[in-house]
Structure 1
Amino acid sequence: MFPWGEPGVGKSALLEYAGERAGGIAVRALGVESEVELEFSALLEVCRPLLRWLDEVPAPQAAALRGALGLGPRRSTRSWSARRG
């Protein structure tokens, strides 16, 4: 869900409500101009609450995610490398 609109119209409240109703975890990221040069900073912000389940992700994808988030060595930059195996 990607709500947009003027400040104060209830976007955050809508996301909170949807997350509660879904019975799952609602993750979000805020764009911060000072982090525009940092690779994958928004991805880390979104994934941070989910990292406790990273060991359940298949090894090639987990390794690629760890590399992208700076949590492990960076692997090949070829786009297909994370999907192998």
Structure 2
Amino acid sequence: MNESIIHADIFFFIASIALVILALLLAIAVIYLVAIFRNVKLIISRITKEVDEAMEDVKVIRQGVTGGVASILVSILKSVTPKSKKKGK
């Protein structure tokens, strides 16, 4: 009977040590995960900023192309349509 109590004490001692080690490993993993998530958040904010700037650049390019196409169409229409002759007095 006395021997089974000693075995139980040894088991609980080893289980307690294992639990402490497991808790420490879990805490270290959580710390690394928090650091990774912070880096991901920083990267996402930088990507968002760059995408916003790229969208602004595309808007400027689109306006330039639209304005250029419009001016080309106007010049083509001016060259194709006959000029009205003004009658002199």
Q) If helix-only ellipticity at 222 nm (-39500 (n - 2.57) for each DSSP H run of 4 or more, over all residues; to 500) is computed to be -10000, which of 1, 2 is the source? A) 1
Q. Where is Kirkwood radius over Cα pairs in Å largest, in which of 1, 2?
A. 2
Q: Compute distance in nm of label points 7 Å out along Cα→Cβ at positions 8 and 32 for each of 1, 2 and report the one that scores greatest.
A: 2
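Any read-out appearing in this document is the output of simple, stated calculations on the displayed coordinates, not a laboratory observation. Since we're looking at a predicted model, the values are computed, not measured. Cβ atoms are built from the backbone, for glycine too; each structure is taken alone.
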